[in-house]
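Next come the structures, one after another.
Nothing in this text is a laboratory measurement; each read-out follows from the coordinates by a stated rule. Predicted, not measured: the structure shown is a model, and the values here were computed from it. Cβ atoms are built from the backbone, for glycine too; each structure is taken alone.
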Structure P
């Protein structure tokens, strides 16, 4: 039963990683690609590691997997945020159908406040 649940989690995680890979090719610009890959791959890797813990059911493996999951959940969103801001300030264009540019509004408001 435990092995079956572990296998299901690994397959589900693999599915999310596949969705992440498809998102890289299907999304129109850097920002949406980054969003798709960060969310789907983080969840996918977390599920694969959780499935590994259930399948092997060893305390050493569980400790490593949990520490990797925590590290990944803490660092992936921060890294995506930093990469996105760097790309924005470097002039990487937004998708032509982007409706809201909150960073431009925030920068404009900051400029008005300093005057």
Structure Q
């Protein structure tokens, strides 16, 4: 049975800074519980890009594969297909909008 949730967070940083962080694969370790192993092609996120990450828990390393499905810079929207351990798949869209000069609303869904 599919489960759908859409959590949000308010980040104490300008929206442009948050967007840069989320669309730079080398920075993923700053906002995820995973470390980037490789990106094909390398560089900022773009549609079709494949990312390989490793996450650790309980003394084990787990592979995480991401495919960037869509990047909409104008709308600050990033859609990812995330393949997690144990057959879990997450089709996630991250969107963000300014909440004043130095705050950003980030939605995950």
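Among candidates P, Q, the computation of mean count of other Cβ atoms within 10 Å over residues 34-41 that gave 14.1 used structure Q. Starting from the value -2000: which structure in P, Q was helix-only ellipticity at 222 nm (-39500 (n - 2.57) for each DSSP H run of 4 or more, over all residues; to 500) calculated from? Answer by label: Q.
A value of 3.4 for distance in nm of label points 7 Å out along Cα→Cβ at positions 50 and 90, calculated from one of P, Q, originates in structure P. One of P, Q was used to calculate FRET efficiency 1/(1 + (r/R0)^6) of positions 10 and 82 (r between Cβ atoms, R0 = 25 Å, to 0.05), giving 0.25; which? Attributed to the structure labelled P. Among the shown structures P, Q, from which was the value 13.2 of mean count of other Cβ atoms within 10 Å over residues 66-73 calculated? Answer for the origin of the read-out: P.
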